[in-house]
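Participant: See the structures that follow.
Nothing in this text is a laboratory measurement; each read-out follows from the coordinates by a stated rule. Note that the structure is predicted; figures quoted are calculated from it, not measured. Cβ atoms are built from the backbone, for glycine too; each structure is taken alone.
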Structure 1
């Protein structure tokens with residue numbers, strides 16, 4: 001084990017500036033020069049390796065091993081789950097099951113723009129985020145809203161703002177899995193902490209959505225939609241996040257929310273059916289559309305989600321021994337540069353064959369067999385998945401290599417030590433860093449990989465509750481999603497704003513600042529009044 005160096009320049013400010021080079025370089029390559037994410041992360045990871053060796057005196061051999069262990073963790077812990085999540089989504093699209101599910105939901109709503117905004121942008125969008133993420137909720141939901149008469153720019157904004165709350169659990173828990181990997185904190189504990197913060201955050205967006213589509217007039221009769229929409233999502237998301245883990249909170253939240261909204265619409269509907277801007281619709285325009293599906297087709301539309309929930313819950317729940325099975329662990333260690341820290345800093349890869357991604361793989365096999373997917377459809381599914389995912393998979397390789405070296409070399413410790421001089425006010429900075437990270441990188445998973453260990457170290461130095469700062473980093477990242485260029489490029493792909501992300505990002509910006517302020521307030525409240533919720537048991 002080598003001894004990390006805390007202040008290689010013997011000047012904390014200079015050390016702080018140099019420690020920021022990999023992060024700033026990565027974000028400049030992504031946001032200013034618009035270089036592909038996989039190339040940007042490759043360059044950033046190589047610069048990190050060079051700085052660790054030349055400036056922080058990290059031995060090159062163990063440093064390369066740390067990089068490889070990080071890359072392997074990115075592939076297996078994160079890439080494995082996101083790949084099969086996208087395969088599952090593409091299977092539903094290719095077989096037509098996804099469209100049947102969409103038609104069934106649409107037919108049970110009304111033509112009221114407030115109902116459709118909550119049902120599709122909020123509830124259905126959470127399902128898409130929970131399955132696949134990567135901007136697809138925008139791409140699918142925005143055309144539906146445009147079809148209701150919402151101008152394209154406003155429709156994209158509604159889809160984007162609705163999408164922010166589910167992003168922390170997006171793509172079957174990948175962002176939280178990444179956060180656990182780089183911080184060493186227990187996955188279930190992180191999921192529960194983030195679940196608490198997201199539950200409070202999720203109280204607000206449905207009200208914003210109603211305002212965006214119908215103005216002040218829409219509130220007078222539409223408030224039950226906001227109440228049921230927010231509480232329905234929380235009722236599904238919260239217990240799953242706290243007691244089962246990060247894989248299914250969005251999917252559970254979406255399903256419970258959809259069910260709650262449809263039950264509400266059976267006993268209550270707005271007296272006046274409003275269109276976009278709060279204008280009443282004519283009687284001809286308010287007629288509900290029939291879905292035209294048979295009972296067997298409806299069952300087929302719901303079946304994949306039932307199978308996914310059952311398999312993942314049985315496979316990954318606290319009662320299952322499968323995720324705990326480990327075939328081997330390998331890694332390198334360093335002595336921490338932080339005064340008083342005796343536990344070594346480890347960069348390790350633990351090969352657990354039956355992790356969450358394997359549960360998604362097993363779910364997909366069952367679903368594909370039940371749907372009787374043929375060879376041509378399978379070929380199309382994997383062709384589409386590879387086209388969509390190859391860049392993201394490479395990003396996972398390089399960003400985790402970067403993160404592991406950044407932590408192992410002691411660069412993260414030096415940066416954290418400098419930031420800790422801010423004192424308790426850092427609780428305001430923590431979510432802002434998450435917002436900045438995702439706004440520029442486009443990925444909550446990458447943001448957690450970049451900043452997770454650093455936030456964890458700052459929290460220890462300042463005596464914050466163990467889980468608080470990593471949690472605020474992750475939830476701050478979800479709020480920055482509506483202004484992330486990479487997310488926007490996917491999200492606008494089905495609208496007239498293809499390759500015109502600039503106006504969309506500017507249109508979304510104000511509301512992300514509003515939600516960021518709300519999150520900072522939530523963080524302060526938890527810090528002062530509910531610290532036990534974001535404290536790791538036994539610390």
Structure 2
């Protein structure tokens with residue numbers, strides 16, 4: 001068993017070193033019950049990747065607001081020594097912050113950034129593509145247990161009091177091209193996990209494990225097997241390499257008892273001839289029963305995808321009036337350049353709104369929610385396609401403000417040249433059937449976008465200064481702010497209603513993570529990872 005390095009367990013010593021009378025974090029006091037995970041919006045505690053099950057990334061804290069924002073300052077910085085690019089969103093429970101870097105997990109005192117414990121797990125050799133970067137987006141917590149995925153798709157269960165390993169399950173070890181980059185999601189007494197590798201010829205799935213024992217409860221395959229509905233797209237054994245991975249956390253509606261989870265692109269990426277038809281269930285949002293893993297409904301954003309337009313972007317769950325009718329909505333800003341509104345009770349398509357200027361693969365979205373294609377596709381000599389390979393948006397988090405009725409997300413204006421060349425599947429290699437190139441002289445730009453549900457339209461845009469290469473997400477707050485990682489290496493805040501820029505802090509590093517907020521002893525903090533560091537901010 002690999003044991004955690006226990007840096008500090010005597011909480012009185014931590015309090016003394018912190019230099020104040022506020023009690024230090026007490027790991028033994030942490031007990032995250034299933035009902036605690038139902039709280040929304042998050043306030044003092046940020047208990048999961050998106051803060052709560054809805055995916056809104058809306059903090060109920062309002063101490064930090066436009067009137068005092070100018071006083072916001074960096075309170076502490078935690079440096080991760082084993083990663084140059086953190087993509088983690090911290091989880092905070094009762095003053096303890098839990099973060100990941102590579103395959104390591106750390107517990108920090110959320111007031112000071114001091115390390116409470118550190119669990120080390122070696123990085124894996126021989127991985128390819130995304131998994132070879134050893135990226136990790138965070139943990140899930142249930143009772144006194146911490147769950148994380150490793151780069152080679154192991155699910156680890158740690159003791160929150162010490163960081164010691166309780167159990168380890170390898171959940172995708174039959175194809176060497178599998179990896180994992182996500183944060184798990186706990187629903188009831190199960191831990192849900194997915195994999196990366198959709199570009200590398202794996203068969204996608206979502207799996208649920210018993211949170212106590214680590215025993216497999218169910219597995220939903222996103223690529224149908226022979227004889228199953230949708231299998232006509234996957235002749236022969238292609239279903240074993242069809243992609244459709246589940247590499248970002250989904251969301252959950254406890255009233256409907258339904259999970260909503262996005263799937264990635266089909267494989268091979270740019271060769272559609274070998275996979276005829278719609279290629280289910282790639283580029284979909286899946287509505288699943290959390291108890292059994294059974295499919296309730298699905299909606300496919302980009303049928304027969306030829307452009308790598310994954311649909312793993314967060315499916316935001318919103319209860320609101322839309323076009324004059326009170327509905328349970330699911331909203332997703334999709335990588336293909338449209339933001340979609342669905343009825344989440346049944347998957348009915350309600351609307352799709354284009355949010356980027358550079359879009360040439362489709363003319364429009366028809367009344368059934370299917371794209372009307374332009375006929376553009378990858379070719380042997382190269383074809384200009386917009387959006388490009390990174391998508392019009394991507395995995396970085398969107399957010400939703402309850403008072404403005406607006407969704408906030410980062411968009412990318414970019415086109416690239418797509419190429420096509422047939423390829424056969426091989427373990428240890430990508431399965432793209434060639435690739436993409438930047439277009440000489442073509443400009444790329446990130447834009448912060450606000451989409452309003454009342455008007456079903458884009459209400460403002462905030463163009464970014466930079467090369468369009470960042471991956472910083474957003475968070476909305478009850479203080480009327482939107483925090484986000486901008487394209488110039490700064491942590492920034494704008495006014496939620498208007499998009500007016502109000503504050504920024506230059507981290508000096510690229511942003512590849514999404515922000516969160518928490519409170520300790522009644523004081524609000526906001527935190528984000530930048531480069532290899534985690535920054536936490538508060539008012540004086």
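Participant: With helix-only ellipticity at 222 nm (-39500 (n - 2.57) for each DSSP H run of 4 or more, over all residues; to 500) derived from the coordinates and found to be -22500, which of 1, 2 does the value describe?
Facilitator: For helix-only ellipticity at 222 nm (-39500 (n - 2.57) for each DSSP H run of 4 or more, over all residues; to 500), the value -22500 is produced by structure 1.
Participant: When you work out mean count of other Cβ atoms within 10 Å over residues 65-72 for each of the structures 1, 2, which one comes out largest?
Facilitator: Working: 1: 23.6; 2: 14.4.
Result for mean count of other Cβ atoms within 10 Å over residues 65-72 over 1, 2: largest is 1.
Participant: Still on this structure, I have one more. To test your reading of the models, identify which of 1, 2 gives 25 for relative contact order in percent (Cα under 8 Å, 6 or more apart) when calculated.
Facilitator: 1
Participant: Also, quick follow-up: Hey, mean count of other Cβ atoms within 10 Å over residues 81-88 derived from one of 1, 2 reads 24.2; which structure?
Facilitator: Structure 1 accounts for this read-out.
Participant: With semi-axes √(5λ) of the Cα gyration tensor in Å derived from the coordinates and found to be 39, 25, 21, which of 1, 2 does the value describe? Before the final figure, lay out each step's value.
Facilitator: Details: 1: 39, 25, 21; 2: 35, 27, 22.
It was calculated from structure 1.
Participant: While we're here: Comparing FRET efficiency 1/(1 + (r/R0)^6) of positions 473 and 497 (r between Cβ atoms, R0 = 30 Å, to 0.05) across structures 1, 2, which is largest?
Facilitator: Top value of FRET efficiency 1/(1 + (r/R0)^6) of positions 473 and 497 (r between Cβ atoms, R0 = 30 Å, to 0.05), among 1, 2, belongs to structure 2.
Participant: Output the label of whichever structure in 1, 2 has the greatest value of distance in nm of label points 7 Å out along Cα→Cβ at positions 313 and 449. Intermediate results must be reported in sequence, preceding the final value.
Facilitator: Values: 1: 3.2; 2: 0.5.
Structure 1 comes out on top.
Participant: When distance in nm of label points 7 Å out along Cα→Cβ at positions 121 and 361 is calculated for each of the structures 1, 2, which structure yields the highest value?
Facilitator: Details: 1: 3.9; 2: 3.2.
Max of distance in nm of label points 7 Å out along Cα→Cβ at positions 121 and 361: 1.
Participant: A value of 1.01 was derived for Rg/Rh (Cα atoms, Kirkwood Rh), for residues 177-280 alone; which structure in 1, 2 was it taken from?
Facilitator: Values: 1: 1.11; 2: 1.01.
The read-out was computed on structure 2.
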